[in-house]
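Readers should treat all values here as calculations from the given coordinates under stated rules, not as data from a laboratory. What you are looking at is a predicted structure, and each value in this text was computed from that prediction instead of being measured. Cβ atoms are built from the backbone, for glycine too; each structure is taken alone.
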Structure P
Amino acid sequence: MSVEKNENWEPQILAFCCNWCTYTGADLAGLNRMKYPENVRVIRVPCSSRVNPQFILRAFQKGCDGVLVCGCHPGDCHYATGNYFTRRRFMLMQRMLEYNGIDPNRFQARWISGSEAAKFRDTVTRVSAQIKELGPNKKFQETWYSKGGAKDE
C-alpha cells in the first residue's frame, strides 16, 4: 500500500529549538504533560542562528517531511541578534526550496519563548497537520539525486 493512501501515515518533522527559549518552552510543555504530536523530534541548538542550511537540506534528504526552526522572539535573543540571522536564512531557504520544486511550507520558522509551553504545543500540532496535508516528501529526494547530490551508501 502506498504511503499517500495510508491514512495512518504521520509526517516526520525535525524541530531545531533554541536552548534559551523554545527548548525551555518544549520542556515546560512536557513537564505540564501537554500532549503534542509524537512525530516531532526536537533537537536543542545553542541559538536558532546556529542552524546551518545544510542541516535543513540534510534532514529533507534523509527523509524528513518537514523542518521547523524555533527561536527567541526578535529583540529577545540571548545572543542579541541571532534570531535576525535566522529570519534572513529562513527567507533564503524558502526561496531555495521553491527553486528546487519543493513546497516551501515544508520548512517553517517560529518564535516561541521559554514561558510559552502552550504556544509550543499549538505550533508543533499545527505544523504537523500542515505537513500531513502536503503528504510525504518524495520530491526532495528525487530532486536531490537527479541533480547529482551526494548519495549515502
Structure Q
Amino acid sequence: MARTSLLLACGALAKEVAWLTRSNGWTCLQVRYLPADWHNHPERIAPEIDRRLTGWRDHYNTCFVAYGDCGTGGLLDAVLSKHGVERLPGAHCYEFFSGTETFGQMMDEEPGTFFLTDFLVRHFEKLITKGLGLDRHPQLQDMYFGNYQRLVYLTQLPHP
C-alpha cells in the first residue's frame, strides 16, 4: 500500500481544501475534516487534534494541520510540536485568507472588527445563532457583538 500524507483540516475550510486538492492533483493526500463548531469551544481543538495525531506516523509519510491558532492560546502549537506537525500560519483563518500584513492593518485600524468568510455566511444560523444560543437567549446578542464596530467579509469565491 502506498503511504500517503494526512491533512487534518477545519471543516470551515472544506471547500478551499477540496479545490486545492483537485486542482493540484494531490491524490496521495488523505484529508480528514474536523467539526467547524469546535471554534465555539476552542478549548476542545488542541486535545481533539492531539487525539487524532496519536500514531499518525504508523499510517502516513507526512502530516499537516489546516488550522490557525483559533483561540487556543498556543495550546494547539504545543500539541503540534509534540507530534512534529506544522499548521497554517496565523491566529485565525481570517489571517491566512487576508494575508498576515493585511490582517494586521485591519486589526490596527479597527480592533472591533467582526470577520465573515463564505463558510460562516452559509452556516451563520447553525454556528452563531444556534451554536452560541442566541436563538434561545437573544439578550446575549449585545454581549457577543456589542463591541464590534466594523464587519469585513473575506470572500473566497469569485463574485462577478
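Computed quantities for the displayed model
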{"quantity": "Read-out Cα extents along the principal axes in Å, computed value 54, 38, 29, structure in P, Q", "calculated": "Q"}
{"quantity": "Among P, Q, which structure scores highest (criterion: distance in nm of label points 7 Å out along Cα→Cβ at positions 27 and 131)", "calculated": "Q"}
{"quantity": "Value -9000, calculated as helix-only ellipticity at 222 nm (-39500 (n - 2.57) for each DSSP H run of 4 or more, over all residues; to 500), assigned to which of P, Q", "calculated": "Q"}
{"quantity": "Structure responsible for 33, with relative contact order in percent (Cα under 8 Å, 6 or more apart) calculated and labels P, Q on offer", "calculated": "P"}
{"quantity": "Distance in nm of label points 7 Å out along Cα→Cβ at positions 35 and 59 from the coordinates reads 1.9; which among P, Q", "calculated": "Q"}
{"quantity": "For distance in nm of label points 7 Å out along Cα→Cβ at positions 19 and 115 computed as 1.7, the structure of P, Q it came from", "calculated": "Q"}
{"quantity": "Given 1.3 for distance in nm of label points 7 Å out along Cα→Cβ at positions 43 and 107, calculated: source structure among P, Q", "calculated": "P"}
